[in-house]
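Asker: Following are the structures in question.
Bear in mind that the values in this text are calculations on the coordinates, not laboratory data. For clarity, every value in this text was computed on a predicted model and none was experimentally measured. Cβ atoms are built from the backbone, for glycine too; each structure is taken alone.
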Structure 1
Amino acid sequence: MIQRIQSLWLFIAAFVSGALFIFPLYHYTVAGPEQLMGARNDYMLLILAALMTVIPLLALFMFGNRKRQKNLCWLSLLSSAAFIAVMLMKIQNLKSAVPPPVSDNFALPGPVIPVVAIVCVILAIRGIRRDEALIRSVDRLR
């Protein structure tokens, strides 16, 4: 299981996605103290962050079925893209609210985490494809 490179990439994707529960995504000040927007503060972001964490772990243990593993990777990519879209939509709604925030900025490394997870899952898909090609070439030699 761990000897294959895609298992390592899937583990890193799950680990990095789990960091969404720790780091905030956005700092803003409306009136008074500074407030944070994170995955723990919003139900939709919480659900998507949980999916981004759990799906690569499930795919990690599907090493015996490469097709299902690849499908779970695609589902993980979809959930990461949905997380980014919902995050940007929430920030845009926050900026257009009345009263608008006095100061606002992205809180790094929070917004970068989904992008890193996407890159790791893409590298895992690449590793799965290489395994499939290797199996096909070995079958051809028999």
Structure 2
Amino acid sequence: MTLRFANQTGRCLIGHAEGLRLESYLDGDMWTIGWGTTRINGKPVTPGMTITREQAAEYFNHDIAHFEKDIATLVKVKLTDNQFSALVSFLYNIGTTQFQKSTLLKKLNAGDYAGAAKEFERWVYDNGNVIPGLVTRRQKEKELFLTPDD
């Protein structure tokens, strides 16, 4: 397994989509802090937690590294840097378990890059409702996935 890293465009996409909050907040049914961090040192984020911007950056980098490793393990086809980075953003939002079961991963590993890109559009729901922020995020992830590297 070759170690890869999300590019700056992908990292910015995640940071912008997640937003920075230094006090814990409920995101759906999950307590979250920083740029979308849900676990710190293996323990779930809890109500009333506060962190510094520096801690948020540390947790953000840790979370991204986790998903970079998962993609390197789960994806069996060659990826451009932009494709890899788009997938890091996607996993950062939906988690590894959902990705493992996804049609996106199945199509990608079958070499159907166009079909995999189309799958981003399906991941815009929360409890059966279309979430505008997810629509925007998925459009940006799909665009990055389809953009050739410089």
Structure 3
Amino acid sequence: MQSKIGLEIRFLSKYISRYLQDLHGINKPITGPQGLILIYLCNSENNVYQRDIEKFLNIRRSSATGLISSLEKKGYLVKESVESDARLKRLIPTSKAKAEVSIIEEQVMELEEKMLNGLDESEIDGFRKTISKITKNLLEENKNG
């Protein structure tokens, strides 16, 4: 029986998640998605709001709320009200986040290097094009279904 591509993508996703879950060298353990949020926050030149995190990670509002709340409790970010709209809360990384984000970035880069080990540029480009087409197919199907 030929393997199912969706199952292979799921396995790959799980391996990536497990790797990111095991971030080392920071004071308090944070999850992979939380680390990615911190990278996004600390590198953003614009104000960041929850909806930006939802788009960046392609997650639902409830998931983003949980991740952001956890980071706030751990002291990695603060929420600040916006004068023009009291419903909006700007997400601001703390000095603690800024101090540890470089370690997280290094580990994400290490993951990238491990994943791409032994692949040449044409293989990487082909993979990106394939993943993009698969994503597009699923998004189109979702719109029609």
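Asker: Starting from the value -0.29, -0.83, -1.02, -1.24: which structure in 1, 2, 3 was log10 I(q)/I(0) by the Debye sum over Cα atoms at q = 0.08, 0.14, 0.16, 0.19 Å⁻¹ calculated from?
Answerer: Label of the source structure: 3.
Asker: Could you figure out which one of 1, 2, 3 the value 2.9 for distance in nm of label points 7 Å out along Cα→Cβ at positions 31 and 95 was computed from?
Answerer: 3
Asker: Quick check on the output: 1.8 is distance in nm of label points 7 Å out along Cα→Cβ at positions 79 and 127, derived from one of 1, 2, 3. Which one produced it?
Answerer: Comparing all candidates, it corresponds to 1.
Asker: In terms of relative contact order in percent (Cα under 8 Å, 6 or more apart), which of structures 1, 2, 3 is highest?
Answerer: Answer by largest value of relative contact order in percent (Cα under 8 Å, 6 or more apart): 1.
Asker: With Rg and Dmax of the Cα atoms in Å, for residues 47-118 alone coming out at 14.7, 51, pick the structure among 1, 2, 3 it was computed from.
Answerer: It traces back to 3.
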